[in-house]
Structure P
Amino acid sequence: MLKPESEEQLAEMVRSANGPLSVRGGGTRHVPGDGEALTTSGLTGITLYEPGALTLVARAGTPMAVVEKALAKEGQRLPFEPMDHRALLGTKGTPTIGGAVAMNVSGPRRVQAGACRDSLIGVRFVDGEGTVIKNGGRVMKNVTGYDLVKLMAGARGSLGVLSEVSFKVLPSAATEATLRLTGLSVAQAVKAMAAGLSSPFEVNAAAHDPQSGETWLRIEGLQGSVAYRAGQVAGVLASFGVADRLDPKASARIWTDVRDVTAMQGAGDIWRVSVRPSHAPDIVARAGADAALLDWGGGLVWLRLPEGTDLRARLGDFGGHATRLRGTGPGALPPEPDALATLTAGIRARFDPRGLFNPMTGV
């Protein structure tokens with residue numbers, strides 16, 4: 001396995017490659033691709049952290065735990081609440097900050113704070129010719145031509161190998177509370193979550209577990225503000241039942257489980273479906289899944305299905321995107337419309353003319 005210890009070594013390894021490279025970070029989200037393994041786990045360290053400017057820069061192989069610990073010491077955090085895939089995918093290794101960028105990993109707070117790419121303000125990476133490319137910087141700014149910061153987030157290593165990433169970070173919340181409703185159907189839960197999220201009381205996460213029939217809505221902030229807003233949101237939800245309030249520790253456990261999709265553990269294929277929240281009840285009903293979990297107010301539906309199930313064939317044209325994260329069979333990634341596929345191929349040819357980077361290479 002190739003393991004560069006510097007950006008210069010990484011560039012030289014790419015330039016010297018005679019065939020495809022299977023790029024990975026800590027291996028926790030890795031989808032094996034063709035070619036020689038190349039890991040960025042040797043590119044570690046926080047190279048710049050300015051708490052007053054809410055800015056952090058780290059090498060791509062830096063463990064997520066290292067980044068989160070440094071931020072926590074200053075009362076700050078990554079806004080997008082990155083998921084840890086290890087329990088869901090049965091992988092080992094260490095989640096890295098570059099891996100989160102390559103997969104655009106985003107957790108329950110996405111409904112308020114946006115995705116990983118929305119906090120990303122700069123990248124350095126090595127393209128398919130071994131050239132080091134930098135885009136963005138330490139502050140938000142507009143760019144001309146390709147917005148490589150946005151392109152690299154979620155590109156799954158298909159355009160180049162990340163060497164360094166820059167983020168805008170935010171202060172951590174002083175406390176949190178979760179309002180819990182019980183006994184709702186999926187359709188009722190989606191309506192309840194929509195009511196909470198559309199209220200003026202800054203609900204920043206909403207999820208539903210059809211197995212338990214529990215629905216959760218989270219509120220974060222200063223203690224007095226959280227107490228007031230929780231009471232107001234409970235009133236908004238009154239038509240759906242009496243909402244009990246979970247204390248901060250219980251709330252944190254709930255959202256760690258939602259973030260890491262622990263309800264999906266067990267045998268079978270795992271599918272991740274992005275869909276309009278109002279369509280989520282129909283998706284769950286038509287999928288016939290062994291287990292399901294709704295996040296982002298119903299905009300993200302996790303499904304566990306019997307091995308080999310072709311979910312897209314079962315759903316037909318549903319106006320969303322279905323990605324298989326675990327399991328075997330054709331088409332793990334959703335098919336692209338012809339126009340988008342042509343555009344994507346053109347961008348890949350520009351940054352990887354030798355075809356070194358498999359678009360399904362994981363991180």
Structure Q
Amino acid sequence: MSTRATNHLYDFVRGIYQTAIGRPRGDLMTPALILDLDKARRNIAFMAERMGAFKARLRPHTKVEKSPELARLQVDAGAIGVCTATVWEAIVMSRSGIEDVLIANQVGGREKIRALAAAARDGLLSVAVDDARNAQDLSAAAAGAGSEIGVLIEVDIGMGRGGVRSPEEAVVLARCLQKLPSLRLRGVQGYEGHCMLEPDPDLRKQKVGQALARLAAAVDQLAQAGFSCEVVSAGGTGTYDITGNHPLVTEIQAGSYVFMDNFHGNLVPGFVRALTVLGTVIIQHGKTIVFDSGRKSIGVDYVLPTLIDYPDYQARYFAEEHAVFDVDERCRLTLGDRAELTPGYAPTTVNLYDAYHVVENGVVVDIWPIVPRGPGHAGVLAG
């Protein structure tokens with residue numbers, strides 16, 4: 001990292017966890033976030049191979065991993081850059097050497113816009129917009145900072161969240177952007193996240209087609225108005241193999257494939273589980289065992305976490321600090337034993353931790369801090 005603040009943070013976090021290096025993955029203080037680097041590399045290589053057959057390129061979404069080390073592995077494997085959810089993530093990725101960073105989200109608020117404009121002096125940073133007022137704020141900040149910010153017009157393609165609601169609105173916004181200094185219109189973005197929740201592959205493909213038709217309509221209308229789209233950004237892990245084949249889409253924003261939690265693992269084949277949380281049995285009464293890895297230690301969104309060694313057991317519930325399982329005679333776990341759980345949802349697991357315990361061949365070989373979590377971690381307040 002290039003700032004003293006971030007280097008200090010790295011040293012501080014590594015210092016706290018360095019005693020774990022050299023220990024077996026099952027012999028750590030719990031709860032512990034474990035990254036199986038061998039499996040993560042396998043997932044990265046598999047995605048790179050799959051993307052080689054598509055027209056679109058890969059721009060992995062690093063909101064999932066929050067790790068410059070993992071981002072660099074993805075870029076080295078062929079990714080064109082990364083995207084982030086927040087300006088703080090974007091600043092850390094840019095300062096760590098990632099040359100092309102997209103904030104696949106709107107950035108609002110005076111401090112965050114100012115931070116984005118300042119960071120754009122030192123690297124290619126782009127952001128999603130769907131409102132002329134926000135674009136005016138971005139333009140003013142970039143002009144004041146002497147920088148240029150890339151812009152993608154976000155188009156609502158079915159999520160009902162961010163994005164202009166029609167091709168006509170996209171053209172109106174493009175004409176506004178054309179007049180604003182220090183902004184460069186690069187293209188459009190659409191996110192078909194509502195399609196990823198569809199478990200039926202055929203129906204998911206149909207829904208993705210409908211969503212991308214809305215994005216294509218906006219691109220066509222922009223072209224008719226004289227605006228070309230060098231970038232058409234869309235997709236995620238659950239739809240990468242559909243969206244990546246669309247003739248219009250230039251880049252895919254898949255990110256969770258690196259870890260493959262229980263939610264995403266049920267959607268697309270070919271990937272392995274690379275992220276786990278190690279927990280300890282701290283309570284045992286009869287056939288009920290309780291781990292010290294509840295909601296404050298593992299993501300339970302959409303799909304519940306499962307035990308690696310006992311995947312058939314369903315947790316009765318997850319409290320803040322407790323994961324409660326009812327087991328049977330097959331279970332050999334007893335009080336004080338440790339076991340690994342696969343997160344239900346990786347993005348809301350990683351942000352609960354300071355660092356990954358990076359494992360190769362069953363042994364912790366490094367500590368990778370999870371840094372892009374706020375302005376202090378991005379080094380912009382102390383830098």
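Structures P, Q were shown, and relative contact order in percent (Cα under 8 Å, 6 or more apart) at 23 was computed from Q.
Looking across P, Q, the calculation of distance in nm of label points 7 Å out along Cα→Cβ at positions 34 and 154 that yields 3.7 traces back to Q. Upon calculation of FRET efficiency 1/(1 + (r/R0)^6) of positions 194 and 322 (r between Cβ atoms, R0 = 35 Å, to 0.05) from the atomic coordinates, which of the structures P, Q produces 0.95? Structure of origin is P.
Each of P, Q could give distance in nm of label points 7 Å out along Cα→Cβ at positions 202 and 314, but the derived value 4.0 comes from P.
Computing mean count of other Cβ atoms within 10 Å over residues 90-97 across structures P, Q gives 25.2 for structure Q.
No value in this document is a laboratory result; all are computed from the given coordinates. Since the model is a prediction, treat every value here as computed from it, not as a measurement. Cβ atoms are built from the backbone, for glycine too; each structure is taken alone.
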